[in-house]
Structure I
Amino acid sequence: MSGTMKIGRTNALRELIDAQSRDNIALIAEQLRSPLGVLPFIGAGFSAPFKFPEWGALLHELARTIPRRARAQVGTAVEHEEYTRAAAIIARHFDETNFQRELALRFPDERFDRVRLCDTAVELVPYLTSGLVITTNFDGVLEYVFHCVGAPFSRDAVIYGANPTQVIPAIQQNRWMLWKIHGDRNDPRTRVLSAKDYTTHYRQLKHLLVLALSNRPSLFLGCSLETDRTVGVLQDVQRLHPGLTHFALLEAPKTEAALDKRVGDLRALGIRPIWFRNHDGRFAEIRQRLLDLVQRSSTRPATTPPAFKPPQQLQIGPNAARAPEAALSSELTDLQHSVAREDRMARDDVQPMPPEDTPPFAAMVDRIAQGEVVFFLGAAALLGRLPLAYDFYDQLRTLLDAPKELSDERVTQHYVDVHDRHGLDSKLRALLDGKPVEPTALHWLLGTFTGDLRAKGYELRAPLIMTTNFDQTLERVLECTGQRYHLFTYRLVSPHEGYFVYRTPDGELLAVDRPERFRHELEDCPVMVKYHGGLHRGDPLPLTYAVTECDFVHTSRHLPTALPRVVLDRILGSALLFLGTSLRTQCVEALAREVHRARPHQRSWAIQRSPKPGWTLYWSPIGVDILDVRLQRFVVDLSDELRKLPKRQK
């Protein structure tokens, strides 16, 4: 066969495998979104990263101390995959106490800490279930994983072996339980390993498994599904319920003929396969398949309202055409002149302002260089370039003859109550669609510092930037610098009210309607979160933003809970740096409290000149140090501190 023909057949096989997997992932994603979901069935393959011995290796290890002739018999049995016979031979040479001790020694809990859970596929199992989980494994990996992700099984929620009193209610009521059908390494009474164990337990265990696998579709993970007793149970289930479908994540066959045979064998068991490839002994594709499945089950394509007319694209100012380095330098120079001018005016003032604080730049820059700071921008971060605050609210006050004592959000709410929401949105849109917005030094700094630090040898993630603003200035800076970015925008109105809409770096729009399950690993490029709404102008959705009192009541009920889990996890592992925000909205405070609860000894920072009386005292116990310093001065000084960071030796 020529090389060209061989490549052609390989490509055809790959396309066939991918097509089958794609179709079956779509089916199981819909099932995962249903009230019952799926029943995960976990085999030994998912414990492999923890280096626990698989069946053959385990039996060989246990046979080391038995007589040579018996050891040879064990080797022959293992070679023919007759594991129960091999276990029975070993058991004859141990008393029960010693056999149990030897078995337990092969599954030490200390191995859990040696594995980076975020690199494993088993870490994703908790996001694929809403109730019962079944496993054939003796080890404690699943208990450990569910505990680590904050969804532990209580002591009463772990079932061992054939226990109909617990198993049947768990199946029928879809309880949050782990069923270890072959028992546990520390419990010889329910352990199923030797032929004698199977004879003792499997008569009743088989009937319970038929009940479980007839209840809803299962997803087999880490199971070969070739010659074990599970295959016999699936055959019984198919005889009873010919139309029932299950799913399995399996290694892809190497030839088209082998694929056809394998698909036929699986079809007879009611199994739809999701294939993965073994690349040089590495099984990274397993995790990627599950990540794809988790994302598909946690999002839906964003829907466009009928007859929707998108607003015009908001243009960035002409100065953005400059090179990023030149733009940043120019903006910083203007800021320095502004700060110096204000300093001179302050010295001549009869009642000078209190001195400014000195920010802890060493701690800040260290965290920034590690990629462990989340930047949170408020209206003042625009440094006065977008007249959204005072001018806009004063205009509404004049129209309504509203008293100055009425807060801004109540002025907008009053306008909606007197007129309607459409009128308010029109005024906001006219304001936002006005003159092109020039990026500030802060925008250019946030858009360029990661590349600068990476060029110096610092290994840091692209930044996560949150904002309560509605403008697109930062997105335009990222586009001007040639960066892809993730955009998460909270929606206060239909469609997708109460959820974030995710715009991928490729422009796909997804509504994250199951945020707690959104575990998709994000491409390493900037992540933007519009916490109070707004939207990329190219997206076919109506704009949404929090400006009225009712809007802020809404956000206080849904945020930060509605944040996609992958974003929230990163926030909880970082320090917050609030820039230009008053911190007065409840959902912002709730986020700060969540960060403090996750890391009580970590400090976050807020830059505010002349904070409200008592404000510093209020925020300090929840981990936020308010620094009395002008934002303009802080931006200049932070840029200087980042620039002075030395190169790292490789």
Structure II
Amino acid sequence: MKDWLGKTNAPTPASLLHGYPFAFTSFALFTALLLCASIQAQSPQAPPVFRGGVDLRQLDVTVQDKNRRPVRGLTAADFRMEEEGQPRKIEAFSFVDLPDVVSHEPAWARTTVSDVVVNTLESARVFALVVDDVGGMGDLWADREMKKSVATFVDQLGPSDVASVVFPASGFSSQNFTRDKARLAKSVEWYGTRVNTLVGTGVLDCTTPRRLPLTMLYVAETLATMKNTRKVIVYFGGKLRFFTAIDECGVGPLWQQVLQVATENNISVYPVDTWGLRPQPQLIENPYLSLARETGGHAVLFSNSFDEGLKRIFTENSSYYLLAYQPVTQEADGRFRQVTVKVNRPNVDVTSTRSYWAPKAPTAKRPAPRPPPPDMEALAGVLPNSQLTLRATAAAFAGDGPQGGVIALSLGVLQPAFQERTRESIDLLIRKFTPDGIDYGTDTQLIPVTVPAAPTGVQTSAYDVLARLEVPQPGRYEIRVSVHSDATDTRGSIYVDVDVPDFRNDKVSLSGVVLNSALGAVPVAPARLLRDVVPIAPTTLRAFGTADIVSAFVRVYQGAGEKLTDVPLKITIQDAAGKSVFNKTDTLAADRFATGQAADYQFRLPLTTLKPGDHLLTFETTVGKSAVRRDVRFQVR
């Protein structure tokens, strides 16, 4: 039982929670990233919303023919449902179809992370990829295939899919829910790069065997909060120990809870055995088959090639039917109930949840959790609140102290067009976390903004608000921001990941890149807040006209213990095809680093020479064996 303050009376993996029940970090679950403004993604099919009443139970059903292809065109009359052997009437019915779409992404989109995030992540299909790093695979081939299979899966994600990567033992490597394939791919690359130290904590060490089912439980509980969407857990690993019998470490009961949450909330699990072909057939019930069967998924196993099995996961979840019915009783008795779904078509395979546990009514000992206040509730979701449309950039710079740094946070607010000059007031609540669950406190700010009337024909009013955040040490941080607009009385939230380099000790490092638009810029407030950190006012805009004047700023650092040297800085711009359309190298002389071991560099984008479309700006430097780069995606109109 947990409340909105993050208090809990049950043991939870530190890497799964930010000390904060809704900040699911082994997932790091998860910063809601989307595409930056320069990427033209297809709008996802809007998930259907059943409004038949809270007493209806929803069920998603996959129907396939004998060749494992989705069966389309069925109606409610084609389905027959029973619960506990009693026929149930289908009260609401919808068909979700997500056909394969050719994605016209820039050539570099899957290898370069966007520096802009937005908070709109509605999707009809959500994947949580659980990569089992508990104890490691112990086999070079299996380790390689583990990374390869996850990368293959990520590569097949559609433009509207939302996914996350979860490492049960290495929460610091996990990736929040996102559509940015480059972020997902980067997370996969971290597999096996850090040593698991979970072993050896006692005579009877139950930490390691409990780690995976605990992670799966929290993943399932998190997905359960998402309504009217297809929810899928894909497990990658070669040492799955799935069983529901009682044992001395309580692993079996944990798996029972996983099944209960999954079946109650229509969460399918697809386990992938990345160990490949086994030297000997298993004589007991296969755990991969059992876990898949209990949750309405399918196992990928008995093969050294996973491509076909991974493709099948997408096929099975590309078209499905959403049904809603009244359970046999509305009583919250906590009892186990059997569900049967059939279709009046021959030679078809029907896959859905076959059973579930009814909810239990609150009691004096287990009361319902109290609701959080609105600003905290906006930070409590797995995905951010998108009632107020937001985008954000976060650039890290060295601070005044011996460690840590300053994060220059820019929040873009998009509202329906204001018809007249409007005095706006933006209320911010900001919380900072590290992936291992350390909470670095809360910041609150009230920012006045004067927004001009929108020009005739313009549908939105946009403006940026700035925030300055101090962090005590280098590392990865998750920033969660709740934003309230006084002008429209709307609230939204946005989750941002930012890496703070070790500016003092790395041989060479780069700050984040900040863009500033001098013409056609949106209002910025407080305009001078970050003047001591960066000499230009950051903008979240990433789409510009050829007549715009846009500057990019980056700061180059040399380590405090290093002898100052000349530093080459290479600047390149690529078009959507990956062709270099601008290339130059400047040398920052050693004497430019005399103050604070840092040198500033400002660059004006050559927009008049660039063709319309997506572009990638890159800053790169190499000193000795140390090489670093920063990328910014932008679009020329």
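Kindly point out which one of I, II the value 13 was derived from, the read-out being relative contact order in percent (Cα under 8 Å, 6 or more apart).
Derived from I, not from the others.
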* Asked: Between structures I, II, where is FRET efficiency 1/(1 + (r/R0)^6) of positions 97 and 249 (r between Cβ atoms, R0 = 41 Å, to 0.05) highest?
  -> I
* To do: Assign the value 95, 53, 39, calculated as Cα extents along the principal axes in Å, for residues 185-384 alone, to the correct structure from I, II.
  => I
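Quick one: helix-only ellipticity at 222 nm (-39500 (n - 2.57) for each DSSP H run of 4 or more, over all residues; to 500) came out at -4000 when computed from one of I, II, so which one is it?
Numbers: I: -14000; II: -4000.
Among I, II, the structure yielding -4000 for helix-only ellipticity at 222 nm (-39500 (n - 2.57) for each DSSP H run of 4 or more, over all residues; to 500) is II.
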* To do: Compute percent of Cα pairs over 35 Å apart for each of I, II and report the one that scores greatest.
  => I
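Every number in this text was worked out from the coordinates using simple rules, so none of it is lab data. Source: prediction; values computed, not measured. Cβ atoms are built from the backbone, for glycine too; each structure is taken alone.
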